[in-house]
Structures are given as C-alpha cells and as structure tokens.
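The next part holds the structures, each set out as structure tokens.
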Structure I
Amino acid sequence: MKSRGQRVAGIILAAGASTRMGKPKQLLPVHGQTLLGLIIDEALKSDLDKVFLVLGHHAEEIRAALGKTPNHPKLKVIENSLYKKGISTSIRAGLSKAEEDHDNVMILLADMPHIDARLINLLLQRFLKSCLPLGAVSIKGKRSHPVIFGRKLYRELHQLKGDVGARELFLRYGEQVCLVEPEGFYDDRDIDTLKDYISHSVSQIP
C-alpha cells in the first residue's frame, strides 16, 4: 500500500457551460464515446489512486450519458453548484473531497482529448520523484497540462477566486516546478469551439 505522501488524486474539471461551443462539449463524440468519457477512461486506467469528476452545467444530462462509469469504485462524481463563478470553484470543490486522503492532486481538463494514461503516469512518477511542490507537462519548455500540486499548496489552491486556474502559483513558485516533457508526440490543444473540434484528429464530424 502506498504511503500517504505518495497518494495522488485526479480532479477532472468538467463543470463549464461550453458557451463558445453552444452545446455541452463534454458530450462531443470521440472515438466511439464522449470527449469526457475518453478522459475519464484514461484517468481510471492510470496510476492515480482516486479520480474526482467535477460537474456543473447540465450535470444530470452528462452523468446520464456516462452510463455505468460513475459507479466505478475509483471514481467519485461531485456537482459544483457554484460553477458559474469560474473554474476556481471547481478546483476547490474537487480539492475539498480529495485532500483528506491524498497529499497530491493532479488537475485534468475535460476538453483535452489527447491526455492519456501514459502521460498521466509519466507526470505522476516524475513529480513524486522530484519532491517538488508543483509539476506540469512541458512542451518545448512551455508549461502545459496536466498539472499537479502537493499538499504544501492546498491552502493557496483553496484561496483561488473567479474564472482562473492556478497559473499564479506557477509564477509565484517558478523555481519549484517539476516540468515533464512527454515521451513522444503530444497535442496539448483543448477544444473550445466547433472549429477546434473539427481541426482535431478526434473529430467525428463527417
């Protein structure tokens, strides 16, 4: 069994209203399933000890579309009633459930279809080995996602406000970040608009 300091929870942020898409992008078809279902499957296949899925806009519709997945013993679904106040509320909602039993949390964005279990595991392993408080995937020296935080920064994550992620923490602690280059090609683009979706190789639009 892992020691407490080695336990890592994943927090999938999927509460947004997809305003630029015009419909829930979490439900876009990708490789025979939904965009959200894809990232959940990869997170569950990874070495993350627990996965917390944060829903908000159209939560019931999205939960229903996931079928039996919410029953997976490694997955916990959280509904963030404050999602309209920004992404920080989803980070705090996930962290509130994860922090008791996990000394590290990895933030996963639900609109990045190329995040897979292999990348998650690589970041997780390198971060834990580094003993640093922050970690992130890096593309040619530029910080990207996923990102990971140790318990040392939980208090500051809880203080996040509005529609901003934890970018400020990376700026504040820039010399304490474990940056991990993917092994092989990794497309770190997210999907915000229909144009983004069509431009991705995952698009199933004819």
Structure II
Amino acid sequence: MISAEEALARLRAGNRAFVASLQGPAAAPPARQPPRLPLPQAQEPLAIVLGCSDARVPAELVFGLGFGDLFVIRVAGNIVAPSQVGSVEFAAARFGTRLAVVLGHTQCGAIAATLEELRQDASHQSPNLRSIVDRIRPAIEPLLDSPLGQEPDALAAHAVRANIRSAADHLRHGSEVLERLVERDGLLIVGAEYCLETGVVDFFDGVPAIAATLR
C-alpha cells in the first residue's frame, strides 16, 4: 500500500507525461508496455477515481496509467449517490487505497443540462436523467444569483468546479466508513478538473499544503 501523497504524485507525473504526448512525437513519453495475461487476481489500485462518463475523459489515459492502476467509477456529472459512495468505500476498505479523486472536466454536459433545468422548466426529462440533475442542482443553484448568472461561460466554468467540490465534500462527510478512514488511516479525498482543451488535470480541492507544492 502506498500513501495518498505518493499516489497523488504519481497521478500528477502521469498526467504531465500524457500532456507531453499531446504536443507531438518529440515530446511523447516511451510507449507503455502492454499487460501480461493473465493479470494478477489481487487488486492493488493506487487511486480511486470517481469521474464523469464523458467519452473524452478516460481516467487511465489522462493519468498515463493502465491495467490495475486505478479503481474507476464513472457516472454522468461525477455525481455522488449511494452506489458511488459504496464503491469508494469498497475500494478504500478492501484494497487499502489511500487516495480518492473526484475528477470533473470542462464543458461537462451534465452541468449544462442542470443549468438548462434551472433556467427553464425541463419537465420533459426522464426521471432517471432528472435524478442526475437533482444531485448537481444544490451545488450550482446559488451561482445563478451571483454576478456569474449574467456571464454564461464563466457560470459554466464555476459550476463545474462547484460540483466537483460538492461531490468531494459529500465523500468526506457523507460516509462513516470514509470518515473513519480519513481520520485514522490516511485516506485523502481530493477534487480535480480535467481540461479538455489542454489535457491538464488541476488538483484544486482538498490537497494538503505540502502536496500542493510538489507539482
């Protein structure tokens, strides 16, 4: 088992390599060796990632990792519902993983859908889609009453981060299992945003001061 700080450093290094690979062949990192089959039966993921289902944000590629490296939970809008909390609890308790990342991204469609719902009646949405929107709504609704409400682009950008913060905070304070692991066993829960335009992941919420300096 590796510490949360070491896992975070590895994710940052992997993302830097991924971003470098986007700049052209000269800057690309060496090709990752394919896994040997069969894979080990035991799981030892270095991090748990609760991310959005958006097809443009595959966590393993974004962090330059591969088979067995991450325990990934994906759902539209990286929302936190009981099944997602249970999945994080399972990985943290069963595998000893000490870093959990809520990974949102720019231009999130679930955020856009929620903003549309807040601006106008979207009662035509299916109950299942509305359940996602209703999870996001409390985090971003206050933004509409701020000056950001008059700036659509800025509103969308701030809404993405507000939703990430809310989800990370829910994990920290909405589960006795996770609260105990945070207090006693070094579990670290952080929020991060992936930029579709640059490929950069910004860890901006819940990062310890020392880890924040080791970029």
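Derivation of every value follows stated rules applied to the coordinates shown; laboratory data play no part. What you see is a predicted model; the values in this text were computed from it and never measured. Cβ atoms are built from the backbone, for glycine too; each structure is taken alone.
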Answer label among I, II for the case where Cα extents along the principal axes in Å, calculated from the coordinates, equals 52, 46, 36: II
Highest-scoring label, criterion being distance in nm of label points 7 Å out along Cα→Cβ at positions 52 and 84, among I, II: I
message: Computing distance in nm of label points 7 Å out along Cα→Cβ at positions 44 and 148 for each of I, II, which one ends up highest?
response: II
task: Name the one structure among I, II that helix-only ellipticity at 222 nm (-39500 (n - 2.57) for each DSSP H run of 4 or more, over all residues; to 500) of -14000 was derived from.
output: II
message: If P(r) over Cα pairs in 5 Å bins from 0, in percent, for residues 92-187 alone computes to 2, 12, 21, 18, 14, 13, 9, 7, 3, 0, which of I, II did it come from?
response: II
